[in-house]
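Enquirer: Structures are listed in the sections that come next.
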Structure I
């Protein structure tokens, strides 16, 4: 294959147009086969094959900094920068990351995997180069979906003010995960679909050729005429309004046309936007025909027809069913997502209640404050966001929802160790950062039935409420009635005498398995399902006092979360029992299989049982205490 001969970007520059077409076809074939084996982000990478090839033929990475926002579209970039052979372990423990990774290659500048950050990075690099005199261009590839995030506009506004030498490639495929929504999408769509934009430039050029050239005043007059004539027949782009040079739209699947535009942009002194129109999933029929998310992020599949193995319902699926059931009974319930309706289980809700469903785009901060406003008017908003994305809206949770004591329900998907997407996507911080916010109830159901009860509890609560659940297949179907629990009340799942294992969320099941192991060894363990991290059940202090030691277990950071809450409770209650806190250590965790990572962190049944044994070994036997 021609692709096998590409070991670095320099190998691309001598290729003929025919070779380029062949190479792009081989890249797509390789992408489909590789992602079918390991899972990953397929649609976004199929859409940027020609664009990535053109970028590496035009610019000289890493001297020229190439920044991809969001980083899940860098598979082709990795292939062209010497990492083709590593794709057999894509997203596997110790293997190739699914996002830019500075440890992997000098060609990966930033490890960005949350949308809308790339422009800020790019502006900073361009500014630093200007201050230090470092040569090279700065290029940022940003998707139209990322432009629904407010941070992108903060950066664009600053770019318009500072006027750095910066090239912005707007990868416009009309989608983020799902179709891009909002006024920005409408602006881009109007530019994308209007044939008058280029016609405007042609018409004004013909007019200007007949103007006399008599100095600067004539030049300024001609410039005003050009802008005025263009306004008559075209829509001003958002970028021009902000002071950026705009070019396009350009066919994002034509390598040579892309290269011409990129060379022109590189010659321009100042910030320039090249508007590139691509087709997400291009070249693979199942992805192109998928109207929901164009095979955005997929598990393993059959590359011949794009089919997936039948899977048991996930936690997300069961939550979606429970919310739909609750909404049938309560017309006040509205659902809000940040561009991830399918990924947070809301597709059925959106279809059943289109007027009560709101996709706000990749705008988590806006989602939360929007929900707060709806709650002020008597509605019961349910905000469904991944754990690692919810942290972007900390201020809005605190000051807009919780300060006002508004009944907003935060449903936190992908909590805990998520697996293959790595450090930026593990949901390890939510319990800690939510626990410190006044007025907020924070919970973690241990089973699908408990999740249904927790949803009912949240909807019945006259204040802000957050609960989390993990990624993956649910351990059982959810059949419990949607009946509220008593807020702050834990449940003892197993009685014992030696050690109290206090767990939260999916770790309760792990704790029960560990207790069964310990029982075979003659160790009697109580297992407590804490249910609530805030308010924490004060009776946990009494349970602790009745045992030789206490072990807390959570699939979140050990810093300031559930285990810390138990430690504070025991300290405030004067209970002097040995305590060990199990959780994610104070570091970012690599990508890899969920079960493998949990085992490495000591958060599987064997690890919990081992920690219990080690803790008890440091404590005097019960008869020695009398």
Structure II
């Protein structure tokens, strides 16, 4: 009944909006035609420029200078704004996505599948196809917006039921662990949550029902291999990982864990500044041979086997469990309220609640007002259940999955550090560790301060979720912080445009590492986080724009394929320049039918389909 009332009220609002629209002289539809055409022209021009870049890796797959314009014009949500840099970087990042889309013959499915690579080629730490699970969550969120869903569907099936799900990661010099596991679990990820994010944009219940057993099996592997089972341990029932396989190289939290491990022991030499010699990146992790000989299982290829329960991984697992619960609830609803599906939904909801409770009680430090990492209570080597009281940006990850209790505002105190220049807000970009920490070191190839676009994508969405889902009132300072964080990323893309692995937050001016690198999001950051297009399993969407009104004169976001409909959105600060003052309006079309017009940009709008 409540849902019906909400929909009824929404239709009344839309009727009122359309009533007033009819009495105005502005031709909104003509402006839609103009901006859509201009965005396509801009995209084509940008692609020509990008194709002309030299010194870049060739595409991994079939989309190249001869056909990439046609592919992107047909598939991506179009975007145009008064900020040319935002527009160009948005288009550039879709061009990067196209370079990483390729086919691979999957022997488990006996067919060619579409996959997205992260690096070009097939590095030793990748799956045999060249795909890497570390980036898969970001890649699912990014590519769910492609109009042709065959690419992400094929990619999901590859990870969940294809070759990567049933063949172990190859062991070589880059396999720096003793835990054998499928390629799909070589690095931490939030793939099941990413599948649900896709289904909110492109619902398909038949496909969902067929995939659910595979999604369950995917989570079962996490539970059976990476869950800590040690009664009376602070980390009992949490999930553990090496920081490397949390896609985070060498972390500042693990540094503290190594320093505080028992003496004598395999990690003694990390004390008294020794971590600078042996734990500051790939050129600093070789340890004295006698130690390796004395403790051969404490290292794998010189990499310390110190496991941590990190806010990142445990948030990912919470997101996965919640998504399994939600998807089984959807299946039950569409399957005549099937009791076994409801039981499954309840089972996963309870598992998520337990993990939520343990994470909030074990990783949240009320004195620090932050989520910290804790060394695993079942570590065979090194310190157990040691809280690494040092602030890392991964501490914001629970908000990516709306994991904290909305009624308990104490967790919201964490956000005071995001915009602080002693916290994480550095001159050129967000830092991965607290700037004021004595261990802060952005020069090391590590997560000790150096910035990583992977992490920006997590934290920016987490902050956007906090503003829209937790904060009762969003002010200009809130919006400006999100905008400035994204703008720093835009500036780092430089010109010629490039996206690489890392940046130096206090120095800039550009990224470093592999070029045209697909390890993070940007279009999704614009669509969902800044402009605030929120998808839903319900036949509706929400616009909750976080763009500060003073920043841009206009934006157009369109060609969005959503629930079988085409969505276009325009905001202009001044629609009628012949009248005094700004004639601001946010205007929305569904299937070329104008359905919404409101003068204020930063007002939540629920649009039923």
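Each value in this text was obtained by applying a stated rule to the coordinates, not by laboratory testing. Nothing here was measured: the structure is a model prediction, and the numbers come from that model.
Enquirer: Out of I, II, choose the structure whose coordinates give relative contact order in percent (Cα under 8 Å, 6 or more apart) equal to 15 when calculated.
Expert: Only structure II yields this read-out.
Enquirer: Let me ask something else about it. Among the shown structures I, II, from which was the value 25.1 of Kirkwood radius over Cα pairs in Å calculated?
Expert: On the way: I: 26.6; II: 25.1.
Computed on structure II.
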